[in-house]
Structure 1
Amino acid sequence: MSQFAHNFWRIFSAHAETIPNVEAILAPGRKALRFGEFARHLLAVKETLNSYGIGRGDRVASALPRGSETAVCAVAATACSTYIPLNPDLTEEEFSRYLSRIRPKAVIVPAGSGEAARQAANLHGIMIIELLPDAKGPAGSFTLEQGTAGLCHLPQWNRADDIAFILPTSGTTSEQKLIPTKQHHMLALSQAAQKHFNLGPSDRCLHIMPMFHGHGLESSLLVPLIIGSGVICPEVFDIPSFFDCVKQFEPTWYSAGYSHHGAILNQIDDYRTIANNSTFRFIRSGSGRLDPRVNLGLEDAFGAPVIERYGMSEATSLTANPLPPAIRKPGTVGLPLTGEIRIVDETGATLGANCDGEILVRGPTVFEGYLDDPAATAAAFVDGWFITGDLGRLDDDGYLTIVGRVKEMINRGGEKILPREIEEVLTAHPDILEAVVFPIPHPTLGEIVGAAIIPEPGMSPPGRELSQFMRARLAPFKVPNAFKIVEEMPKGPTGKIQRNLLTEAFVASRKREAVRKILRPAEATLLS
């Protein structure tokens with residue numbers, strides 16, 4: 001029987017027996033945590049959670065920063081409970097809205113910090129558990145403390161058909177749907193990734209993505225560990241630490257969003273020797289379209305192929321270009337890793353090769369439905385196929401190209417933002433009559449957020465005041481980078497706002513009009 005037919009615990013306990021000396025978790029300035037010890041760490045976390053009354057099927061949220069401790073905590077929580085990782089930079093109001101929906105038994109926060117998450121948890125009467133790193137132990141060592149003792153009804157490890165973690169869809173907190181991913185979805189993805197990328201115990205992934213996203217939690221953390229590969233977990237992502245890890249730990253691959261790749265390439269001249277001597281077998285790219293110039297620049301610098309992929313929280317990774325010597329097609333997101341893809345027209349009819357349409361998918365990595373939302377689930381599937389909301393085409397060889405997005409999402413460096421949430425906050429300001437949010441092209445982040453506003457008569461709110469107003473109510477990445485006062489909003493014949501015209505007007509007027517801007521150091525925010 002394949003190892004991927006089991007649950008997480010059986011796989012990790014098997015790794016402890018078969019590859020005990022392979023380094024599982026690595027971090028700068030720390031001794032590596034080997035697979036022989038890794039399983040014992042997972043067991044210790046499970047026993048602590050059980051002592052707090054948390055077991056199989058119970059929900060545990062977290063608001064944790066990057067780092068090796070968060071990595072081990074995430075793996076342990078997905079193995080013995082239902083884990084919900086939240087962005088630690090959310091405001092108290094945003095945390096409160098999440099917690100009221102997901103109703104976890106506990107929230108894990110860093111010892112001595114995480115005030116917004118703590119306040120929200122206290123408001124809802126939710127147990128707060130503190131994660132205290134053990135600086136003397138190997139990478140990923142920590143204890144969980146300050147929880148309240150309780151009776152655990154199901155102290156067993158999760159089964160393959162149990163929910164491992166829940167991630168929210170993009171959008172406003174009140175409208176977001178919750179996506180449950182079961183262990184068997186991750187096991188199917190791991191099996192496909194192992195075969196597609198020829199991954200094994202000799203490989204190491206350099207982890208640079210946030211662990212509260214699917215990209216960081218699934219593809220760069222759980223998949224390599226399930227396969228039996230190592231994961232390097234720096235506490236920050238910035239360019240110096242990235243290249244320090246490349247030199248010190250000799251990773252064989254990394255996976256990142258296009259904005260991260262662009263940031264690395266922008267400073268590549270300062271680290272050309274390290275890049276040229278790197279041990280990367282491949283570089284994986286996702287979370288949005290990669291500029292072909294960045295693709296070529298990375299391949300030239302690191303001497304490794306850049307593999308574009310396509311995925312989403314509802315279906316994990318769906319496609320990827322193959323490794324050499326197989327044919328890679330730059331600009332496409334490759335071939336299916338597992339499952340099937342259909343392209344359909346507006347009537348739902350299947351289209352042939354080289355025709356643009358909406359992408360539908362099905363297979364063993366596709367989720368089974370949104371949590372506690374049968375109506376949304378019914379609307380998301382047709383005859384067993386998941387409706388992705390993305391537009392694309394398949395060529396004659398079955399390679400998929402993404403050509404657009406059905407939704408109005410703004411993709412800021414991999415962070416997906418719905419305009420409506422920002423508009424709702426803006427129009428709550430007493431000086432604003434109407435607001436429309438639109439994307440602004442950005443050379444490294446892909447898109448940033450712009451806002452057109454119509455003030456109340458006689459009012460002209462200062463941009464800095466608006467920025468402060470927004471920051472108190474939204475996570476930093478959602479706060480508009482630029483505000484523009486307009487007399488009226490562009491609308492079509494039916495009254496629908498035409499956001500694309502706002503984008504075009506802003507770009508055209510950037511050099512000739514006085515535009516009210518509030519600009520943050522975007523790359524610094526990304527790299528922090």
Structure 2
Amino acid sequence: MADLQVTAFAAFLEAVALSGLQGTLEFSAAALLPQFLAYFIAQYALVKLYRLAVFPHFVSPLRNVPGPKDGHILIGQMKNILGEKTPVGRYVKWGNDFPGVPFVRFFDLANKEVLLVNTPEAHKELLQTYCYAFVKPAILFRYVGDITGRGLLFAEGATHKRQRRTLLGLFSVPNLKRILPVFHEKAVELTGLIESQLGEDGKGFIEVVGTYSRATIDAAGLTILGVNLGNLVSTDPKMNFLKYYERVFEPGYVGAFIMALNMVIPGVRKFIPLEANTSHIRATQEIRSMMLGVVRQRIRDMGEGSEMPKLPGASTDLLTLLVEERKKLAQEGSEDVMTEEEINSQMLTFLAAGHETTAAFMSWSLYALATGPAKIQDKLRAEVMGVLAKHPNSSPTWGDIDGMHYLRNFCTEVLRLYCPPTLTYREAVSDMTLCGTFIPKGTNILFVPAVVNRSKAVWGPDADEFNPDRWDNLQGEAASPYAFESFSNGPRFCIGKHFAIMEYKSLLIEAMSKFRFSTSPQLEALGGKMPELQNPGLTLRARGGLQVGVERL
């Protein structure tokens with residue numbers, strides 16, 4: 001945009017000067033227009049040629065950073081990235097092609113330079129040491145902002161610290177313990193749903209992506225909003241959350257292309273009349289509107305001097321806890337009081353993260369069990385059944401679940417190899433040097449958790465293999481917390497990490513206690529290869545679903 005404005009202004013001045021009109025205040029716009037257009041087009045073409053072909057290769061301070069050389073002069077690496085069968089495949093390849101290099105440079109649309117973070121040390125520098133020297137760029141908001149809102153995810157500096165300070169208490173262990181019974185309740189309902197889809201012999205093939213998507217949106221409704229969506233027992237879900245979320249998270253090929261286009265061309269969604277685009281816009285508007293209605297109703301219900309009725313020790317949803325905190329801060333005269341819109345944005349962020357990432361985790365957990373060695377499933381089930389035997393008439397406690405060693409290893413390995421979130425961006429707010437690399441102000445930095453999670457330089461030659469036992473003997477860089485980026489690290493790490501992990505474990509414990517999982521015709525047809533995934537995609541989600549074999553124990 002700056003090039004366009006500067007070139008237009010220069011062309012105007014040149015047209016005036018060269019027309020001999022510089023000494024008068026009156027001149028004909030019609031007479032100037034042809035000259036202006038000629039100067040503007042010629043100069044803008046030269047500027048763009050410089051930006052595309054000269055600057056990145058011969059002038060840019062980043063020109064010596066290693067990276068792939070097979071990009072297109074106009075669209076950079078976009079064709080290669082979008083041509084993969086997974087949204088992270090090309091990035092993982094580059095990471096392994098340039099082992100030990102802190103950053104890999106590649107070109108985006110119009111040969112714009114992007115740095116891909118490639119090592120644990122580089123992650124530490126960016127996420128911890130210089131965390132607030134980088135901000136979320138506009139390109140990231142155009143990618144996910146209409147789904148997540150402008151909550152904690154996009155807050156910066158003092159605003160981020162204020163919001164995080166307010167929200168941190170929501171995810172304390174005491175609060176999560178109060179929510180644990182809801183996780184167990186939804187896990188039991190889900191096993192009942194799976195049971196109903198099995199044949200008389202107790203066997204069948206279940207599409208797990210859609211099944212767990214319905215389960216997790218229902219659990220998110222209760223734990224985050226305090227609303228019973230009822231998606232597990234009804235084909236017409238309350239508030240149409242599932243319907244709209246499926247539309248957003250399953251955009252199809254055309255919708256995925258529009259999503260990618262909207263990242264690099266601001267505002268382009270407004271001008272695309274295709275159904276894939278208009279239905280996405282309607283869905284996100286409906287979601288925001290319904291969420292705001294829930295927030296406003298809760299604030300009214302918990303007005304001055306009143307609070308939501310609850311029994312001692314009963315579970316409490318995050319929205320209620322946040323509104324309670326809002327009341328407390330207001331009474332204290334604090335400047336940290338969140339507005340209705342801010343609360344709505346937080347709930348949108350929590351719902352998107354709590355729903356889709358959990359569904360993805362469970363889908364890939366069952367995929368790993370179905371396609372992996374039987375000993376993994378047997379070992380995990382033995383640990384689960386051993387703990388459940390201690391509670392024949394109740395669900396496992398927080399301490400029971402937290403103490404299950406192999407379950408922890410299994411869940412962490414799923415998150416390493418099949419990390420649900422695909423990517424996030426940062427932008428440098430000033431010139432700086434990290435890991436020996438000079439990074440100019442305005443440089444886009446790309447974080448793809450899968451790059452370090454599946455780096456052969458970090459995890460060894462078996463980095464692409466599913467092995468829960470690796471977590472008992474971490475060596476070298478793999479022992480660094482920055483070698484595992486599924487929840488990010490530093491001051492901006494995922495605030496709902498422990499919430500998500502406890503939900504994962506609750507769902508998995510119930511599933512393992514009721515069923516055995518095996519391969520399916522769909523998986524067998526793949527011959528051991530990964531199924532095709534949505535690309536681009538907000539999460540690691542199988543395109544068209546993921547089917548596994550299920551057998552009642």
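Since every read-out is calculated from the coordinates, none of them should be taken as a lab result. Since we're looking at a predicted model, the values are computed, not measured. Cβ atoms are built from the backbone, for glycine too; each structure is taken alone.
Things to note:
- Ranked by relative contact order in percent (Cα under 8 Å, 6 or more apart), structures 1, 2 are topped by 2, which has the highest value.
- Read-out mean count of other Cβ atoms within 10 Å over residues 195-202, computed value 16.4, structure in 1, 2: 1
- Each of structures 1, 2 was scored by mean projected area of the Cα convex hull in nm²; the highest score is held by 2.
- helix-only ellipticity at 222 nm (-39500 (n - 2.57) for each DSSP H run of 4 or more, over all residues; to 500) derived as -8500 - corresponding label from 1, 2: 1
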